[in-house]
Structure I
Amino acid sequence: MAIPRLELPAIQNWSCHHCGDCCRHHSIEVTDEERKRIEAQRWTRADGISDAQNIFVPLDKPKGKMHHRLAHQGNGACVFFDSKGLCRIHTKFGEDAKPLACRIFPYAFHPAGKKVVVSLRFSCPSAAANRGKPVSQQAADIKKIAEAVVPEGVEKIPAPPIIASAHPEWPDFLRFIARLDVTLAEPNVPVAVKLLRALFWLRLVEKAQFDNVAGADLDEILNVLAEAAKDKVPANLDGFSAPGRIGKMLFRTLVVQYARHDTVLHLESVGRHRWNLLRAAMKFSAGVGNTPPLQDVFKPVKFSSLEKSFGGIPDEVEEIFTRYFRVKIQGIHFCGAACYNLSLIEGFRNLALIFPVALWLARWLAASDGRDSLQTHDVARAISIADHHHGYSPALGSNNSRLRVRVLSRFDDIGKLCAWYGR
């Protein structure tokens with residue numbers, strides 16, 4: 001099947017470095033065809049698969065259909081994950097023999113009218129760290145994956161709305177994407193300031209009527225709004241007040257959703273896991289005492305210690321955040337079908353919250369290591385933890401979660417949170 005032109009993120013590098021994070025943290029569903037192909041590979045004890053080990057776990061699906069996922073070992077890793085940190089299927093039969101879900105990761109493909117844009121999941125540590133070969137030099141390999149996942153007729157999929165009542169055609173929707181990318185690409189400006197400026201001019205868009213504005217006229221208006229944002233939001237964060245008490249409480253309940261670690265083994269002990277999450281959510285809501293360790297990388301530290309400045313953000317961290325947001329924006333990986341069918345404005349507000357969330361998690365990682373200043377690896381790891389959930393966790397797409405973001409936006413707490421944790 002011929003697919004539309006692929007647009008790759010030119011600012012991003014990636015290669016697999018066999019860290020095994022994806023093999024330990026993801027549930028891999030397989031088609032019946034893939035299941036039969038893997039069964040035909042005839043795995044034995046000599047390959048590291050014991051006779052007692054199930055390879056597949058059945059999953060109940062609607063309409064009486066039965067699908068399967070790959071089984072997991074006692075430590076939570078995929079059944080095919082070996083002691084060297086490699087995939088047994090890949091090692092023995094080559095990459096093409098793996099399930100499609102494994103071959104896709106960390107790429108994501110999203111419709112954009114006459115083209116398909118490519119994004120990456122920064123839950124892969126190599127993507128967060130920008131390690132590997134430039135993505136722009138991997139066009140042939142990425143096209144091969146796209147041919148297997150991009151559906152026929154993708155060019156007919158409509159553009160996401162800008163707001164609930166505004167449904168532009170793709171050319172005009174992409175004008176908003178281009179303007180967001182320009183805002184986040186501005187050099188020598190802190191990421192927090194760039195996010196605040198984008199939030200500002202999007203708020204003006206939300207209040208205006210754009211139903212009859214298109215083409216070059218829309219470009220002109222967006223440019224004017226973006227310039228107004230520069231005048232309104234200075235290039236430093238000195239004048240911004242701290243988020244309010246309610247805003248901080250709502251923010252901490254959001255952090256719980258990003259910091260949680262739901263492995264397949266957790267989900268199999270669903271009752272105990274839910275009880276632990278409920279207790280953690282209550283603790284985070286109160287924000288007093290010590291943080292409950294939601295996964296192994298976090299240790300109990302005082303909530304109050306994470307509210308103090310950690311000495312600012314290093315230039316290397318500014319680069320990671322800028323690249324993260326630009327890849328998500330260019331790849332339309334924050335709204336529409338890629339993110340709970342959110343409008344562009346609502347989706348960007350959710351995306352902007354990744355900045356304070358990741359910095360809060362990075363502070364937690366640093367404090368867990370006995371430090372009160374951030375290092376680049378703290379933030380890279382925190383972005384990977386947060387992005388594992390963003391756009392994929394059902395909890396973050398729930399009505400309650402969307403209401404939380406709307407409340408934070410109504411009281412301008414999204415911008416205040418970006419400024420507060422960006423200091």
Structure II
Amino acid sequence: MKVKCLILGGGISGIGTAQLAIKNGFDVFVSDNGLLKDETKEKFKAWGVSWEENVKTSSFFDNTDWIMKSPGISNSSESVLYAKKLGIPIISEIEFASRYTNAKIIGITGTNGKTTTTELTYHLLKNSGFNIGIAGNIGKSFAQQVAENSFEIYVLELSSFQLDDIVNFSPDIAIITNITPDHLNRYNNNFDEYINSKLNISSNQDKDQFLIINADDPILMDAIEKTKIEAEKHYFGINIKGHSTTSLKNESIRITNKNNNSTMISAKTFPLQGRHNLLNAMAASTVASIFKIDKNNIRESLSNFRCLPHRLERVLTIQGVNYINDSKATNINSVFYALETLNSKVVWIAGGVDKGNDYEQLLPLVREKIKAIICLGKNNKRLVEAFLDITDVIVETQSMKEAVKIAHNLSKKKETVLLSPGCASFDLFENFEDRGNQFKKAVRSL
């Protein structure tokens with residue numbers, strides 16, 4: 001008799017899990033509380049997968065052996081609560097896929113910087129000839145990659161949601177880029193719950209595996225000191241003290257191993273701006289050194305890496321005004337990095353779905369650099385209240401095209417128009433990519 005699995009969610013994770021589960025002989029059922037895409041239904045038909053859509057509680061629980069919960073589904077959803085009541089094991093797609101590959105796994109998490117660090121790590125290893133795939137919270141699902149390919153290494157971007165339902169998942173190398181308050185609405189407004197979710201990435205690691213940690217992040221360092229870690233710890237940071245692993249010296253990344261042997265890699269030609277991107281490069285370079293990649297290869301790969309879309313992406317300069325798309329900045333820490341990087345007066349386009357933001361850390365930078373704030377969202381109350389007393393010009397709109405036109409009228413030569421929302425995009429846009437693309441289209445129409 002076949003093992004029966006129920007997949008909650010028919011998005012990227014659900015489709016990948018269904019594909020891998022069918023390949024390994026499971027009976028597969030998919031339940032989604034929304035409408036499935038026609039192309040998804042065609043795939044399910046071809047694979048012999050049963051499905052239901054637009055339901056709050058699945059009808060497929062009878063005789064179910066285990067459940068894969070897609071990361072976007074809350075633990076308070078009706079299907080999840082019912083599954084827990086029945087005692088059916090719930091796992092993540094990451095957990096499931098990891099059981100069907102012998103590849104080495106590099107797992108990267110953190111509040112900010114994980115996408116860039118994932119892309120950088122992949123870039124460094126791919127350029128050095130490794131047979132490597134990239135998946136997780138970026139591009140294809142891990143399960144789909146395992147079903148379709150035989151890579152020797154996977155580099156995975158992992159969100160806290162993906163790490164919530166792991167059981168035995170244990171990456172050979174784990175990176176935590178930083179931890180700042182985010183998604184607190186998903187974690188009962190409890191920052192400690194969110195921190196513990198991030199630390200899950202190392203919970204199953206052993207002494208032969210590696211954990212790479214941002215030593216410049218006091219919140220992360222405090223959490224690490226309170227947590228039992230079996231993996232070999234490597235620290236990276238610009239202001240690093242007391243930990244001689246990966247540091248910055250004379251515009252070079254210095255990587256020191258446990259035998260106290262150092263490798264120096266020039267960072268002068270690294271094209272990405274900002275201290276945060278230098279930290280991302282240091283983390284990726286540490287992984288490369290663990291794989292014994294030559295320092296000249298690391299330096300060359302760093303120098304030819306290109307900026308990802310929607311992350312401090314320079315769009316155009318119009319009448320001396322720089323337009324920058326930082327739509328991926330969906331939390332306050334990301335906005336902080338963006339403002340810290342810029343050396344001009346800024347017309348700031350912000351707003352969206354507030355995830356419990358604390359705007360206080362932005363106040364000094366807003367006082368120093370912000371000329372005007374354009375609030376782009378259905379509900380801008382918290383954003384307006386946070387900056388009303390320190391900003392002369394605050395404008396509200398629900399149209400990207402109008403936001404860009406207002407920014408164009410308010411900005412002058414040598415100033416910057418910055419889209420760096422600090423919020424999720426789902427009130428007015430499909431996702432952060434849609435928001436960024438609409439910004440670029442509106443700028444080009446000027």
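Where a number appears in this text, it was derived from the coordinates with a stated rule and is not lab data. Because the structure is predicted, anything quoted here is derived from the model rather than measured. Cβ atoms are built from the backbone, for glycine too; each structure is taken alone.
Annotations for the structure displayed:
- Label whose coordinates, when distance in nm of label points 7 Å out along Cα→Cβ at positions 295 and 319 is calculated, return 5.0 (choices I, II): II
- Of the structures I, II, the one that -14500 was derived from, the read-out being helix-only ellipticity at 222 nm (-39500 (n - 2.57) for each DSSP H run of 4 or more, over all residues; to 500): I
- Relative contact order in percent (Cα under 8 Å, 6 or more apart) - structure with the largest value, from I, II: I
- Answer label among I, II for the case where log10 I(q)/I(0) by the Debye sum over Cα atoms at q = 0.11, 0.17, 0.19, 0.21 Å⁻¹, for residues 287-382 alone, calculated from the coordinates, equals -0.39, -0.81, -0.92, -1.01: I
- Structure (I, II) behind the derived value 67, 55, 42 of Cα extents along the principal axes in Å: I
- Structures I, II were compared on FRET efficiency 1/(1 + (r/R0)^6) of positions 111 and 151 (r between Cβ atoms, R0 = 25 Å, to 0.05), and the highest value belongs to I.
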